[in-house]
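Engineer: Structures incoming, each one as structure tokens.
Every read-out reported here was derived from the displayed coordinates using simple, explicitly stated rules and does not represent laboratory data. Since the structure is predicted, the reported quantities are computational estimates derived from the model, not experimental observations. Cβ atoms are built from the backbone, for glycine too; each structure is taken alone.
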Structure P
Amino acid sequence: MGEIENVIIIGSGPAGQTAAIYTARASLNPLMFEGFVAGGQPGGQLMTTTEVENFPGFPDGVTGPELMQLLRKQAERFGTRFVTQDVDSVDLSERPFRVVSEGQEYVAKSVIISTGASARYLGLESEQRLMNRGVSGCATCDGALPAFRNQELAVIGGGDSAIEEALFLTRFASNVHLVHRRTELRASKYMQERARANEKITFQMPYVVDEVLGEDFVEGLRLRDPNTGDTKNLPCAGMFLGIGHTPNTKLFEGQISLGQDGYIKTEGNSSRTSVEGVFACGDVQDSIYRQAVTAAGSGCAAAIDCERWLEAQQ
């Protein structure tokens, strides 16, 4: 067994970096594994976001990668140590906790989980090619960008999340097309009524997206009726996915209490999990807000909870 760390942070998005800043300033000398995040890319979902206009302190906006670079630099300034590798496995059954990465075992008195969540996509080649060029997994993050204002936009999905995205986009778009593969929406009755009452929302049902059209930016969608096979082109300047998110919790299945939706359960208003000494923050435990600023706030809370727990233990 090597040196026992005070705290290991798994995940390097806004929540993890904020937790690192706070634990480092508290002289806990945190060790962060920054590789285990959405898509295996350090920095979380913001690394695939071109423009961030709603993070406090940046009146002219900032790119996602630039924001994450600044947060990492700040965490490093206070003494955070980084391991740019994926975590292969964890053992939370006893203390000290064990984290294995590339065959090497690390041990820690406490663990902060900030592995985030991944937006679900359709899996189309054209969708991947036009990511951040009209394709987005977050309307509240990107919908207000100049490229989408007064344009025809499309939201994919039929649940409450999709309708929330569509309603938000009506503030900026000339029209929003809600594309759903079934003849009936899955959303709650209340949300359906709100959508149908909004004159800016047009329903495209039942249709699935076969291809995202455009070379340098989204120009439209090729839709197919799954029942008849008939196709049509839908002109639009943006496609927003509203088919949910998947929390990155596979590492912790069977070791920590998860909700039915797979998100980590935390106690009350705290970041404490079902395992004493293990804390969770950011999108991995937040299925509601999913914003960079709320993730950062919960990372601060996790760091404070962790610091107080370690102090009580010692």
Structure Q
Amino acid sequence: MKKISFASLLFACFVLLAATSARAQITNGSFESDYAGWTLVETPLNPCLGTWGIAANGFTLNPGGSVFDFTDNINCVQNSPGLPITFAATDGNKLAFQLQNGAQFHRMFQDVALGPPATLHWDMQYRNHFNAFDLTNQFLAVRIRDLSNNLLQTIFITNPGGALQIPMTHFSVDLTAFANTTVRLSVEMQVNNFFFDAQFDNFRLAPNCTAPLITSVNATPNVIWPPNHKLIPVTVTVNASAACGPPVCKIVSITSDQPDDGNGDGATSGDTVILDGLNALVRAERSGGFAGRTYTITVECKDTAGNAATKTTTVLVPHDQR
């Protein structure tokens, strides 16, 4: 037996990985490592005018309480009229929050190399203590920019007339238009009028769930002989893939081009039995005349989102061995 060296095996693994489409990920999207992976910006550079903080699940911040500002790297006393706040993470044990005490622009961003078409998900809560939003002086926006900071798409923005506060809410946006490119995910807050609080958690990318792709379905055996009227075990093998996988495949139906109890087939019935998954029984018989019998087996594959695809294969009981 020919032995395979460790170096050859390692090279084969590298080739396999290189041929696999990269699945984009957002670094530290749930802020479990504070702001690692994110870049924080504030203008003007006025310490404690606004605070990018990290809160553990269940932590309560009271008026006059002090929290660490990851932009200024100091502890800042908080006086938002929205306090006290008890923070509740939606993923893991931490979340990010922004408390603004005066006129300032704040932003957190990171560059993401997108692979196949995917949907961006995140959780967000905000409260505007001024009496309105507008598009320049008081807003919160989530945007897609290029690496030169040119705006590509605003995927969320608080608009005039919109609700001044929302509880922690799940958002999702299809980023198919940016598939296979590198973009800048940017969260931006502008406050010129009054206090503005926000919380963020669970930024993540999920592949868009299209129906599974079934490339082949084969039955073993696919020819049965002799036609002795016995139920013969048949196993189906499936080659399938799914964006939201792995897919789960099973036999959903078996049909015959001849009736169960036809002329010259031994007067038997119950010629097909689906056992479980990809196993079945088919009867080794065919009606009289010169035609053989063909069983058509339909296999269904479902992904984790419930999308399904089907494909068929056949088993033949020939008329004779010619």
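Engineer: On distance in nm of label points 7 Å out along Cα→Cβ at positions 196 and 212, which of the structures labelled P, Q is highest?
Structural biologist: Of structures P, Q, the maximum of distance in nm of label points 7 Å out along Cα→Cβ at positions 196 and 212 occurs in Q.
Engineer: Now for a different question. Out of P, Q, which has the highest value for FRET efficiency 1/(1 + (r/R0)^6) of positions 164 and 292 (r between Cβ atoms, R0 = 35 Å, to 0.05)? All intermediate terms of the calculation are to be shown ahead of the outcome.
Structural biologist: On the way: P: 1.00; Q: 0.00.
Result for FRET efficiency 1/(1 + (r/R0)^6) of positions 164 and 292 (r between Cβ atoms, R0 = 35 Å, to 0.05) over P, Q: largest is P.
Engineer: Follow-up. The value 7.3 for distance in nm of label points 7 Å out along Cα→Cβ at positions 44 and 276 was derived from one model only; which of P, Q is it?
Structural biologist: Working: P: 2.9; Q: 7.3.
Only structure Q yields this read-out.
Engineer: Something else: From which structure (P, Q) was helix-only ellipticity at 222 nm (-39500 (n - 2.57) for each DSSP H run of 4 or more, over all residues; to 500) calculated, if the value obtained is -1500?
Structural biologist: It was calculated from structure Q.
Engineer: Here's another thing I want to ask about it. Between structures P, Q, where is relative contact order in percent (Cα under 8 Å, 6 or more apart) highest?
Structural biologist: Biggest value here belongs to P.
Engineer: If you don't mind, there's one more thing I want to ask. Taking P(r) over Cα pairs in 20 Å bins from 0, in percent from the coordinates of each of P, Q, which one would give 25, 34, 23, 15, 3?
Structural biologist: Derived from the structure labelled Q.
Engineer: One of P, Q was used to compute mean count of other Cβ atoms within 10 Å over residues 52-59, and the result was 18.0. Which label is that?
Structural biologist: Q
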